[in-house]
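What follows draws every value from the coordinates through simple rules; no lab data is involved. This one's a predicted model, so the numbers in the text were calculated from it and none came from an experiment. Cβ atoms are built from the backbone, for glycine too; each structure is taken alone.
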Structure P
Amino acid sequence: MTDETQQTADPRSEEPIVETDVSESVAGTGRGGPTRTVVEARDVDVYYNDVQALDGISLAIPENRVTAMIGPSGCGKSTFLRCINRMNDLIDAARVEGELRIRGKNVYDDDVDPVALRRRVGMVFQKPNPFPKSIYDNVAYGLEIQDKEGDYDEIVEESLKRAALWDEVKDKLHTSGLDLSGGQQQRLCIARAIATDPEVLLMDEPASALDPVATSKIEDLIDDLAGEYTVVIVTHNMQQAARISDKTAVFLTGGELVEFDDTETVFQNPSSQRVEDYITGKFG
């Protein structure tokens with residue numbers, strides 16, 4: 001799967017593929033008080049051929065919050081993230097069982113178009129992957145392929161502002177996105193993902209390839225984006241999860257979700273000894 005194939009799956013579709021009035025459950029009480037569930041997993045198992053990567057995952061991800069997925073390498077964090085927008089469908093060996101609902105609608109139902117789903121659930125990958133196009137064309141790409149109406153100049157500017165990049169690139173919008181620094185490229189990819197106004201924004205270790213200054217900018221941006229989007233982030237950096245997330249899910253060996261709670265609770269008073277051992281560095 002190429003980088004361009006990955007990113008073209010991001011823009012939001014106008015097709016109503018989810019039932020927006022079904023899920024009323026309260027999933028969290030972080031910033032701003034109680035909130036509704038947007039993404040809900042019910043006994044999700046994932047297999048790669050005969051190898052089980054996720055084992056009975058059930059959790060409810062709240063609206064307009066940052067939910068972090070942490071755990072050691074190979075524990076299934078990214079696999080679960082890719083379940084949300086059915087990116088695992090692109091892997092021949094992958095098989096998903098159980099239900100994964102967005103606002104009450106199981107995205108694995110036969111009547112759900114995976115391409116339309118991926119347009120509603122944007123994704124930012126670990127390695128920045130701008131297209132070999134201008135900064136402007138990178139951001140406008142999703143608008144163009146969906147034949148969206150509206151003032152593209154205004155949408156591109158607003159998206160770059162939301163991605164905290166506008167002031168740095170406003171005088172060079174028609175230069176190549178590949179000429180930007182790594183941190184700027186990642187923010188450009190975020191601008192591209194949000195330009196089509198997705199409901200959910202998935203981030204798979206978005207700062208792992210960046211220096212500390214660029215990482216800090218990405219973290220500040222994620223905090224801002226949670227006011228408008230439901231953000232789910234995979235990170236190996238436990239300090240990062242503690243800084244930026246409202247809810248934290250801890251995956252451990254065997255693809256098991258061991259704990260899912262408010263971030264403060266997970267890091268200060270985990271209910272599982274295994275989680276405490278992982279967080280304190282006794283294993284992992």
Structure Q
Amino acid sequence: MVWNETPLLKVQGLHKQFGAGCVHCHKPSTDEQTGSRCKYCGSIWACRNLSFDLYPGEILGVVGESGSGKSTLVKCLYFDEEVTSGSMSISSFEEGSTDLFSKSAQQKRYIRNHVMGMVYQNPYLGLRMGFSSSGNIAEKLFAADHFHVGSIRERAADLLQKVEIPLSRMDEPPKNFSGGMQQRVQISKALANNPPLLLLDEVTTGLDLSVQAKVLDLIRNIQHELQVAMIVVSHDLGVIRMLADRTMVLRQGLIVEQGLTDQILEDPQHPYTQLLVHSLL
């Protein structure tokens with residue numbers, strides 16, 4: 001990994017609040033001891049002042065317990081959630097010169113369809129279960145302004161082969177498939193538009209261990225072959241160890257530690273990271 005090149009993704013001061021807020025919590029605290037919930041109105045700061053870079057071809061792991069803000073983070077990056085404040089830029093879009101959070105809804109759809117891919121924990125969020133697998137890929141390609149039916153069909157077949165879905169089943173709907181196969185179809189759909197950035201949110205949660213291993217091998221092979229940058233969200237440090245070049249640890253919406261994955265897992269500095277690592281042993 002070349003760390004001195006231009007970042008693909010830059011996120012600065014990302015805040016996300018759930019709830020109307022009040023005079024006591026109009027700005028998020030950056031004190032861990034304060035917590036993320038306002039004791040007066042109940043509003044929650046799910047993400048508090050998150051700033052980080054992601055480099056081309058890099059895999060960044062985001063780890064933390066349930067409620068730490070990691071899934072909210074990727075939903076904000078994919079525009080599934082509106083941020084409360086902060087900025088984001090992607091170097092392959094308008095040379096990284098504009099804040100993507102400030103774009104219109106139409107422009108955000110363009111960005112989602114042309115420069116990002118998303119793989120959800122629940123395949124029902126990322127797939128149309130009544131469409132065929134090839135039809136799901138076609139939907140993504142149509143959204144990215146590809147309209148030649150023959151080329152779309154060829155692209156769908158190529159992607160499904162990459163994720164080891166038999167071509168004899170490419171016209172079957174994902175509702176007929178196992179959970180692991182559904183995730184693989186979702187990955188192929190997310191890759192349809194050749195995005196420089198792929199977001200993966202707890203993609204192995206709920207899968208059998210043998211199926212988890214196949215999905216993780218697939219993700220690693222895709223990254224090696226296509227050099228797509230990824231943000232991988234997981235509560236499982238085993239997944240992070242296998243995939244991530246760098247790791248960011250979230251607690252109560254705050255980044256409490258970040259660095260090279262080996263460094264984080266072998267010599268954690270923050271007490272919360274130490275607790276996570278020791279719970280894995």
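Taking mean count of other Cβ atoms within 10 Å over residues 72-79 as the criterion, the largest value within structures P, Q is that of Q. Looking across P, Q, the calculation of mean count of other Cβ atoms within 10 Å over residues 64-71 that yields 20.0 traces back to Q. 14.4 is what came out when mean projected area of the Cα convex hull in nm² was calculated for one structure; which of P, Q is it? Only one of P, Q returns 14.4 for mean projected area of the Cα convex hull in nm², namely P.
Supply the structure label, taken from P, Q, corresponding to FRET efficiency 1/(1 + (r/R0)^6) of positions 136 and 232 (r between Cβ atoms, R0 = 25 Å, to 0.05) with the calculated value 0.70. Source structure for this number: Q.
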